[in-house]
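Every read-out reported here was derived from the displayed coordinates using simple, explicitly stated rules and does not represent laboratory data. The shown structure was predicted, so the numbers you read here are calculated from the model rather than taken from an experiment. Cβ atoms are built from the backbone, for glycine too; each structure is taken alone.
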Structure 1
Amino acid sequence: MKIFITGGAGFIGSHICEKLYESIPKSKLLILDKLTYAANKSFLSKILIDKKRVKFLQADIINSNKYTNLIKNFDLAINVAAESHVDRSFTNSTLFTKTNTFGAHIFFQNCLNAKVKKIIHVSTDEVYGEKLSGSFKENDKLNPTNPYSASKAAAEIIINSYKYHLKSNILIVRGNNIFGNRQYPEKLIPSCIYNVLKNKPIKLHGNGKNIRCYLSVYDFADAIYLLIKKNKIGTYNIGNNKYFKNIEIAKLICKALNVNPRKYIKFVKDRPFNDKRYSINISKIKSIGWKPKRDLRNEIENIISWYSKNYKIFKLKISNL
């Protein structure tokens, strides 16, 4: 199997690359990444040593001339590349539209031109907007509430429009908040860890009571592999039903690091709009044999250990946190 993966040197992308490399032994991977602030080629060090099976290309998905000829007749293409930080999307929304919408469109069109057999687009549960009670199913309407989620929803609409006139195998996945090693410390969990390690305050938006579900990056990669293995198309939610308030996350990390949360937690001005609660129904993917196996509470010490050893990777890029 020949597989093309964009955003493969990022947090989620690198874990997906490792999972497919290990689970599909005869596969060959072409990994593309622009290597923005949130990506690091070292995340792929375990598999890049296999030069017969893995090749890396530093490029932007918008620059299709860099990769179109390389992916002709590939079996699979997965688009993970994205700008993903909501706060940044409010201050630089056009960058998010450029990468997440226009970039995804170019990626998709060029995969079609190259006759790639199957295309997977990684989206987010945030395209649904907030859900104060109950959970969103895959066929519920999209109602994004910030520039980031709007750019991801727009990409979905463009990609899904092709299914009406092309016989393409298209799969879209919408994931929860993902946790694990390698995540850039602008997101809640790694930023809490980093700030405590550096003896800086943990900054929580508003009152810290916004609710999110957190899914292990390993569980997410397992889901991607299973969907590939079973050759599924359409749209699938991939998530967890373990709910946490932001302040609970901060306290969990303070406890694991044996510090007083009152000393570190600081409440700051909220986002222009901050969804109170996200929740997705995962019955569809559970029906094919997947379920989340890892719990954040059990994984947090391993994650803290990784950041304690590796936070210098991000040192020069997050001095403003």
Structure 2
Amino acid sequence: MANLKELSKNAERVTGGHRLCAGCGAGIVARQALIAAGNIPVVVTSATGCLEVSTTIFPFTAWKNSFFHSAFENSAATCSGIEAAYRSLKKQGKIKEDIRFIAFGGDGGTYDIGLQSLSGAVERGHRMVYICYNNEAYMNTGIQRSSATPKGAHTTTAPTGKVTSGKEQNRKDLTQIMIAHDIPYFAQAYVGNWNDFITKVQKALAVDGPSFINILTPCRLGWNYRPDDTMALARLAVETCVWPSFEVENGVYKINVMPKEKKPITEFLKLQGRFSHLFKSENVHVLETIQKDVDERWKLLRHRVSATCQA
């Protein structure tokens, strides 16, 4: 596990004073990911999104390391190209130092518009860590639904009303899509546990190949909650098994944070304005469907842990 005393000695590579919202999880993700890198030189690429637009407002930047802003859809492709150029230059003896590469993308730029470039980069085997800061919608452009948006959530393009009760579809299971690429390391994390996340980033950076971390990143604006509840909400997502914390190393599943008591999903949903309509009598069936889905997925995850540990 990560050592707090040693981490405190690492340089800050993301400065304060950026324009991210109060209570935004994306800044926490970026800051902790780069602290995890220690003194290793890191090149960061970031897709257009909340993290990029709020930290690189010309002529200012919040990044103290090499940073490349890519288009919305190709953070992974950009990072893979830089990594390939680095390997060539190192082979030629023009670069001596070891450099690591981290690509950031929101769920819109990862689950949807960036999925093709991500899949290609991972399939080619580039040594890079892709971190999806998953706030479950296109928050930067007006809170439109993405394929990461969970069932029942209210967004501007999947509104609640007389016709529908928010988004009607389940979110895409990008976790299993990435695991199916047979990558050496995959992790699901959340901003409410720095030790869990930083440990996973350190593992990912040590992998000689592609790795992927999908981290739940609450959005105060899109989720409609109090700014000081970000950490508590993320922890509730794990305690209700809406978003389990686990990793897959070389095909072996491991649950990293086991809830002491599995709480009902209502404990997580009731704190968010985007789900407030589900607590009306006419939408009880939606809550029941969501709970059933969470229970089934949690059971399946525990089965996979058991099956791969025994293999």
Q) Can you say which of 1, 2 returns 5.2 when distance in nm of label points 7 Å out along Cα→Cβ at positions 58 and 266 is computed? A) 2
Q: Kindly point out which one of 1, 2 the value 1.00 was derived from, the read-out being FRET efficiency 1/(1 + (r/R0)^6) of positions 218 and 274 (r between Cβ atoms, R0 = 25 Å, to 0.05).
A: 2
Q. Which structure, out of 1, 2, was Rg and Dmax of the Cα atoms in Å, for residues 138-193 alone calculated from, if the result is 14.4, 47?
A. 2
